[in-house]
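Peer 1: The structures come next, written out as structure tokens.
Nothing in this text is a laboratory measurement; each read-out follows from the coordinates by a stated rule. Quick caveat, the model's predicted, so the values are computed rather than measured. Cβ atoms are built from the backbone, for glycine too; each structure is taken alone.
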Structure 1
């Protein structure tokens, strides 16, 4: 297990000991307008961390990586009390319409908004090195495919991990799905799937339009449950530091993600370090970047509420 660093004091401790360049995973971009907590995690702490690195006089540099969850969706049906008992009933973000009609889809829209927000936020500051990765672009990576294969073919192993962390489910009405193909015709993920193990292929029959498709596992598009998708992406990104929020929901989520990664990579070393940032639950309102950065440097409690 990696080490955890808390708040601004943790930033100073972390940067004081660095001897090599860093890959910092900032997290998943929200597919909606960012609230204050999103700004603190995705923008403010990367800026503060980068400032500390540069002011230290060290030659160490950092790249900040963010994930666009274009194979996730908010169009899902909850099947029980455990959040892992669910199934999709619509389209993934990649095929949902842009709410303002200015981009090809919803995920592209909010990716663009995030980059615009970062540009505005860093106008009077040194630029930071940002890389945006779309989950759908990782299907050529073997570690991503291996974890996807587990979610498609052995969801019980992941659900067992989830139940240890989130608690058992109350009598689900039907088996949970953690991943499944997207229909090539109507772009919905509402059908029946069969994984053909001997050929590593998937046959899919769409319940909405009747289309039937069969292809190798790496030749389809997918819906993937949120934590499973992020776990698979992290297996490729392989960060040295991950920025996370501190509250029970997020800590449980992080525990599951790390457990899933470990269960699929027995040779994994100590894992990545974590930068724990305050969990802020108010809307951003009129708070400026300067005010949020001052807030982040002064806060030393696990939870924060901005007036």
Structure 2
């Protein structure tokens, strides 16, 4: 019996370690959810730049009409710029310019590890500065930004550092990475939130160098200040939950909101395309763009 108990214990430890390393990998190395044949609509011009640590950040630009303004689309964790393929035609209908990019460790960008929205605003800032440099953006042109999930966290965390953005759209933005990681552990692996989750974060920090515990968009979103903000909540979202949404509403009471009752994570456009377009047009106009 003692022999079998030792075998069982060894197996349990091995399984626990495998799950542990899987969790670490999920945090710092983004999975690839997008199919390889997914494409954005024709008409984009590609360019690239480097972020503050020398990683290549590829970007794409769709030209809009003069004086309409431009919107930057920020993708989520595990996907890339192509994740916006379905909404690009909506913004093209508005005749505004569009910029997309792949953030570090995603798509064709450089880098091995992601900070899941904490440092990627520096990638975005580099893309915006490059777009000004090569003439895709003009100094007197209004610039809006729309981020989903990690992309929303990027905008919240970077809002104080990118004053050129005149209007923000945040969909499915998590309040704190530590909390959403615990939710995912429970939902995907039925793991309770214990000190082991903290060990995962410490291990991820040792490997990547990123201070994941400090990834708290709920604290950084104040950097948006008085600029127009639309908060989109997908009510069936198991990740960025109603609790997160209510926290953002409390800290940004003047923000416009769109709640889509039957939408899961970042599915507002798919479930309510007309209402989505209506509310987006309103916030873009509030940001001095001309989407009509």
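Peer 1: Looking at mean count of other Cβ atoms within 10 Å over residues 145-152, point out which structure of 1, 2 has the largest value.
Peer 2: Max of mean count of other Cβ atoms within 10 Å over residues 145-152: 2.
Peer 1: Tell me which structure, out of 1, 2, gives 14.8 once mean count of other Cβ atoms within 10 Å over residues 49-56 is calculated.
Peer 2: 2
Peer 1: Given a value of 2.8 for distance in nm of label points 7 Å out along Cα→Cβ at positions 89 and 161, point me to the structure among 1, 2 it was derived from.
Peer 2: Computed on structure 1.
Peer 1: If relative contact order in percent (Cα under 8 Å, 6 or more apart) is computed to be 17, which of 1, 2 is the source?
Peer 2: Working: 1: 27; 2: 17.
Checking each candidate, the match is 2.
Peer 1: Here's something else I'd like to know. One of 1, 2 was used to compute mean count of other Cβ atoms within 10 Å over residues 41-48, and the answer was 13.1. Which one was it?
Peer 2: Source structure for this number: 2.
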